[in-house]
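Just below sit the structures, each encoded as C-alpha cells.
Here, each number is a calculation from the coordinates, and none is a lab measurement. Predicted, not measured: the structure shown is a model, and the values here were computed from it. Cβ atoms are built from the backbone, for glycine too; each structure is taken alone.
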Structure 1
C-alpha cells in the first residue's frame, strides 16, 4: 500500500511540474517513475492502473498547461500514445519483477536439491568405504552395528523407492512345490476344466 501511495505522490508531483512548465519542457519520461515503481513493488495489475492514471494525468497537464493543437484529435491521440507507453513500461517492469521472483524461487529449490544430493553422496561414499556385512540366513545388512532389512537399507540409506514383484525362478519354485504337494495330476485336472 505504501508503494501505491508513494507512486501517487510522485505522479501528482510530476503532473504539477509538467502543468506549471506548460509545454516548455517535455516531462513525458518522468511519468514512467510512478508506473515502474508501482509495477515493481506491487505487481503488473497495479502498474497498469498507475499507467492509466499517468496517461490521464499527462493528458490533463498537457490540456490545461496551455498546449494548443490544430485539432482535438491530436490531443486524444497523444494521450492514448502516452498511456500505451506507460502501460508497456508497467507490463515490462512487472514481468521483470515476476521473472526475478521466480528465478529466486528456482534458485532456492536448486540449492535445496544440491544440498540433498550432497548429503546422499556423502552417505553413499560412507557406505562405499566400509565393507557391508550381509547375514547369510536372514539377508539383513549390518549398518553401524544395527541389523536392518535390505528394503530398509535401500529406502533409508540410498533413498531408493521399492515395489515388490515375483521373480520367474520363484514362480517356477512355487509351481514345482505345489505339484509335489498336491500332485501333478490334480493340478492338471483343475486347470483343464
Structure 2
C-alpha cells in the first residue's frame, strides 16, 4: 500500500533500481532516439542536397548537349562552304578576265578549270558521281524518265543521261535521270 503514496520521481527511481544492468531508462531511451532521429534527419538533408545537385547537373548537361547539337547542325556546312568559296573566287576571276579580253576560248578554259575544282571539292567531301550510260538500270541510283526501243542495247540498259546523279559517302544524294532501253516489240 505504501506504493500508492509514492510520487512519480520515487516510482521512476524504484523502477530504475529494479531494472537489470545495461538497460536504459525511459528518459535515456527518448534521448538516444532523438539523437538517432537528428542523425537520420541530417543524413536525409545531405542526401536531398546531393539529389538536387545531381538534378541540376543533369539539367545543365542536357542544355549543354542541346546547345552543342544546335551549333553542330548550324555550322555543319562550314567546311564545304569554305572550300566552295575558293571555287567561287576563281569563277569570278574568270568572268572578269573574259569580259576584259572578250575571249571565248579563255572563258571555256576557265569554266573547265572551275568544273575540275568543283569536282575536287566534292570528292574531298565524299561526293561521287553515279555512272549511268551503258550500265544496267538500278532504281536505287537511277530514275527512269523514258524508255527507248533499241536493237543495239540490252533490256534495262541505260542509253542516255539527262541529269547526273551523285552519291554522298555511298548514299544517294541525287538520282540520275536516265533513259532506259527496252527490246523492240515483236522480237
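Name the one structure among 1, 2 that helix-only ellipticity at 222 nm (-39500 (n - 2.57) for each DSSP H run of 4 or more, over all residues; to 500) of -20000 was derived from. That value comes from structure 2. For structures 1, 2, calculate mean count of other Cβ atoms within 10 Å over residues 73-80 and state which one comes out highest. Of structures 1, 2, the maximum of mean count of other Cβ atoms within 10 Å over residues 73-80 occurs in 1. Here Kirkwood radius over Cα pairs in Å is compared for structures 1, 2. The highest value is that of 2. 1, 2: which one has FRET efficiency 1/(1 + (r/R0)^6) of positions 145 and 177 (r between Cβ atoms, R0 = 25 Å, to 0.05), as calculated, at 1.00? For FRET efficiency 1/(1 + (r/R0)^6) of positions 145 and 177 (r between Cβ atoms, R0 = 25 Å, to 0.05), the value 1.00 is produced by structure 2.
When mean count of other Cβ atoms within 10 Å over residues 89-96 is calculated for each of the structures 1, 2, the largest result comes from 1. If FRET efficiency 1/(1 + (r/R0)^6) of positions 57 and 81 (r between Cβ atoms, R0 = 25 Å, to 0.05) is computed to be 0.95, which of 1, 2 is the source? Comparing all candidates, it corresponds to 1.
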